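These notes open a run of structures that come right after.
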Structure P
Amino acid sequence: MKKKAGLFLALVFTLLTTACSQVEKVSSDEESKEKVQKIIVGTGTQFPNVCFIDDNGKLTGYDVELVREIDKKLPEYEFEFKTMDFSNLLLSLETNKIDFIAHQMEVNKEREEKFLFSKEPYNIFPLQVAVNEKNKDIQSIKDLKGKKVIVSATSNSAVFIEKYNKEHNAGINIVYSGQGSDDTINQIRTGRADATIHTPFGVKLQNEQANAGLKVVGDPVQNSKVYFMLRKDETKLQKRIDEAVAELKKEGEVGKLSKKWLGEDYTVDF
C-alpha cells in the first residue's frame with residue numbers, strides 16, 4: 001500500500017513539475033514576443049527594381065529585399081512595410097507614422113537638420129543628366145541653361161539640381177513630376193521637358209521596361225551615397241541597422257541584391 005502511495009505521489013509530482021515547466025515556457029515565450037518591437041518602414045511602389053509592386057502583386061525590389069534581410073538579423077525588431085507616394089515619406093517620418101525610410105535617401109543639409117541617417121551606405125551610384133535619345137543639343141549639365149529639367153519633388157535629383165541651379169546661377173527651369181516615373185518619361189518623350197537627373201541603372205531599367213527612349217550624357221554630376229533615414233531619437237535602431245548592413249556586406253548579400261535588382265554591384269565606391 002505504501003508502495004502504491006509512493007508511486008501516486010511521484011506521478012503527481014511529475015505532472016505538477018511538467019505543468020509548471022510548460023507554464024514557464026509559455027510565460028517565457030510571451031515575454032519574448034512582448035520584447036519584439038514593431039518597426040514601420042516607409043517605402044514606395046513606383047521606383048522600378050528598387051521598391052515596386054511586381055506582376056504577382058508583391059512589394060519587392062532592392063531596398064525592400066535588403067530591409068527583409070536586415071530584419072532577419074535583428075530578432076528584437078519586427079519590420080512592417082507601409083507604402084506611400086515618395087513626397088509623403090518625410091512628413092510621415094516626422095509625424096511618427098513610420099519609423100524609418102527605405103527609398104534611396106541621400107544625405108543633405110536640410111534633411112540632416114531634421115532627421116537621422118544610418119552611417120553605413122547601402123548604395124553608391126552616379127547621378128547624370130538624362131535626355132531623349134534623339135536629343136543632340138544637350139551633352140552635359142552646362143547645356144541645361146534655359147532648358148526645362150523635370151525631377152520628383154524632394155528626391156536626390158531634385159535636391160542636387162536645385163542646389164546646382166542656385167550656386168551656379170545656371171538658369172535652369174526646374175519642374176516637378178506627378179506620380180510615378182511615367183510622367184517624367186512622357187514629358188521628355190513629348191518635348192514638354194528637356195531633361196532629368198537620373199542614375200544610369202535607372203535609365204537602363206526604364207528603357208527596358210517602359211521603352212523610355214532615354215540616354216545619359218556627360219560625366220556624372222555627383223556620386224550619391226544612400227542610407228536609411230530615421231527620426232533623431234532612433235539612435236539605437238540606427239546602430240542595429242548599421243551593424244546588420246555591415247554584416248550583410250561581409251557576407252556578400254548586399255552586393256548580390258544590387259546585381260540582381262540594379263544590374264551592377266553599386267555597393268562599392270568607384
Structure Q
Amino acid sequence: MHKARAGIQSVEVGYTLLDALARAAGPLMLRDLAAAAGMSAAKAHRYLVSFQRLGLVAQDTRTTRYDLGPAALNLGLASLSRIDAVKLARERVGPLMLEIGHTTALAVWGNRGPTIVHWAESPQAVKVSLRLGDVMPLLSSATGRCFAAHVPAQAIAPMLEVELAQARVVSHGHVPRTPEAVETMLTEVRSRGIARAVDSLLPAMAGFCAPVFDFDRHMVLGIVALGSIAGFDTDWDGVVAQALRTAAAQLSSDLGYKA
C-alpha cells in the first residue's frame with residue numbers, strides 16, 4: 001500500500017462548488033449551489049469570493065446567480081485541446097477485450113471512410129481477414145453503419161451510392177438495398193446507441209460498434225467488438241452490447257461530451 005500524499009483540504013472542498021456548477025443545467029442561486037456542494041451558504045460564499053477573483057466563477061449582478069467564469073472555460077479548452085481520443089481509447093481496448101472475451105478494435109473516419117486503426121485480438125477469437133488500415137463498408141459492417149448514422153450525410157453520400165448500387169446487384173438479406181431501408185437501419189442505430197451487423201460482412205460473424213463523441217458532439221471514433229456468431233451475444237441489450245455502450249459513454253464523457 002502506498003502512503004496517501006498530503007494535500008490541501010480547502011482546495012478539495014472548494015472544488016465541490018466548481019463541480020456542482022459544471023453539473024448544473026444553468027446558473028445557480030447561492031443556496032442551491034451550496035446545497036449541491038454539501039456545505040453551508042456562508043462557507044460557500046467565502047470560496048466563491050476567491051473563485052470570482054480568479055475568474056473561475058462569475059456572478060450575474062441582476063439575478064445574483066453564479067456560473068462558471070472565463071478562467072474555467074480557458075482551463076477546459078486547454079485540457080480538451082491536449083486530449084488524444086485514440087490514445088485514450090487504445091488504453092481501454094485491452095481490458096474491454098478481456099471483459100467480453102471477443103476481439104475489439106478502434107475505427108476513425110479516414111479520407112476513404114471508416115478505417116480500422118487499432119486491433120486487440122482475443123486468444124479465443126476466430127481468425128478473420130481484417131487488418132489495420134482496412135476501410136469498412138457502410139452497409140454491411142457494424143463499424144460502417146455506426147459512422148453512417150452519425151457523420152454528416154454529405155460525407156457518406158458518394159460511398160453510400162456505390163454500395164447501394166452493389167447491393168442491388170448482389171442480393172443479400174442482411175444488407176439494405178434502398179435509400180429507405182438504409183434510413184430505417186440508421187434510425188435504429190441512433191435510437192439504440194450502437195450499431196450491429198450479423199452475417200453480413202463476413203460469413204457466420206457478428207459485430208457491434210459503439211460511437212464515441214467529443215465535446216463538440218462529433219463522432220470521433222467507434223469501439224468495435226467482433227466474433228463468431230456461435231459464441232457472440234448478438235442481443236441489443238446483451239453483455240457485449242452493454243459493455244461497448246458503457247465503454248463508449250465513459251470515453252465520450254472523458255472527451256467532454258454531454259449527453
Structure R
Amino acid sequence: MDTTSAAQHSAEVAAGSRFHFGENWRQFLTHLNETRIAQAETSLRKFLEQDRLDGLTFLDIGSGSGLFSLAARRLGAKVFSFDYDPQSFGCTEHLRNKYFPGDANWHVEQGSALDRDYVKSLGQFDIVYSWGVLHHTGHMWDAIDNAMQCVRPGGRCFIAIYNDQGVVSKRWLWVKQTFCKSSRPVQLLMLAYFFVALNWKPAVKGLLRGRPLEFWTDYDSSRGMNLWRDLEDWVGGLPFEVASSGELLAFFRKRGFTLETLETTNTLGCNQLVFRKQA
C-alpha cells in the first residue's frame with residue numbers, strides 16, 4: 001500500500017467511518033492454535049468439496065488475520081494474500097513468516113479490492129476467496145465485480161456476504177456507526193450489552209446441560225473463529241453493506257458464473273456461496 005492509501009486508511013479509522021479490523025485480527029492471533037487452523041482447513045474442504053488444493057492458485061482478498069491463507073497453503077495451494085488494512089497485512093505476513101518462512105508459494109501484499117487496476121494486475125487464479133470482506137469496502141458491488149475478474153475460466157469464487165435483513169440491517173448499520181464514533185468506554189459498554197443480548201439463550205441452554213461455558217468454548221468451531229473478536233467485528237464493522245443470496249446469484253449469473261455451493265442464513269450472519277466461472 002502506498003503512503004497515501006495508508007494515510008487515508010488511518011484517517012477513516014480516526015473519523016469513525018472505518019472499523020479497526022486489523023487491530024481486531026491482531027488480538028485474534030493471540031488465541032490462534034492448531035485446533036483453529038485445522039477447523040479453517042476443514043471449512044475450505046467442505047465448501048470447495050475437495051480434500052487437497054495441490055497445484056491450485058488461491059487468491060485471498062482481504063486476508064485479515066491470514067488464517068485462511070494459511071489453511072489454503074497447508075492444503076497445498078499457491079497463495080497470494082492482500083488486505084487494505086495495514087495491520088491485517090501485518091497479521092497475514094506474520095503467519096506466513098511463522099509457518100512458511102521464505103516460502104515462494106505464499107505472497108503477501110497490501111492492496112485494495114476497490115483498486116481495479118491493482119486487482120487486474122494480479123492475474124487470474126483457480127480459487128478466489130473473500131469471506132466476509134467485500135461488504136466492508138464501502139462499494140460492495142464494485143469490489144465483487146473486481147474479485148470476479150481474478151477468476152480464471154473454469155475457476156471458482158468463494159465469497160461470504162452479510163445477509164440483507166431489511167430493517168434489521170439498517171439498525172445494525174446505525175449500531176456500527178455509533179460504535180465507531182464513540183469513545184472506548186462507550187464501545188466497551190456496547191460490547192457488553194450485545195454480548196449478553198446475543199448469547200444469553202445459548203448460555204442458559206448450556207447451563208441446563210451442566211456446561212455453562214459451552215456457548216463460548218464451542219463457538220463457531222466450523223471456521224476456527226473467536227466469539228469476542230467476532231462480536232467486536234459485528235458491532236463495529238464499518239463500512240457495512242448487505243445483499244440477499246438472490247441478488248448475488250443474479251449478479252454472478254449475468255457475468256458467466258454458475259452456482260456450485262450455497263449456504264444461506266436468516267440471521268445477521270453471512271450467506272456463503274461458491275461459483276464457478278464458465279470455461
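Points to keep in mind about this one:
- Test item: relative contact order in percent (Cα under 8 Å, 6 or more apart) calculated as 14, pick one of P, Q, R: Q
- Computed 47, 27, 26 for Cα extents along the principal axes in Å, for residues 106-201 alone - originating structure among P, Q, R: R
- Computed over structures P, Q, R, distance in nm of label points 7 Å out along Cα→Cβ at positions 66 and 178 reaches its largest value in Q.
- Comparison of P, Q, R by Rg/Rh (Cα atoms, Kirkwood Rh) - largest value held by: P
Any read-out appearing in this document is the output of simple, stated calculations on the displayed coordinates, not a laboratory observation. All of these numbers come straight from a predicted model, not from anything done at the bench. Cβ atoms are built from the backbone, for glycine too; each structure is taken alone.
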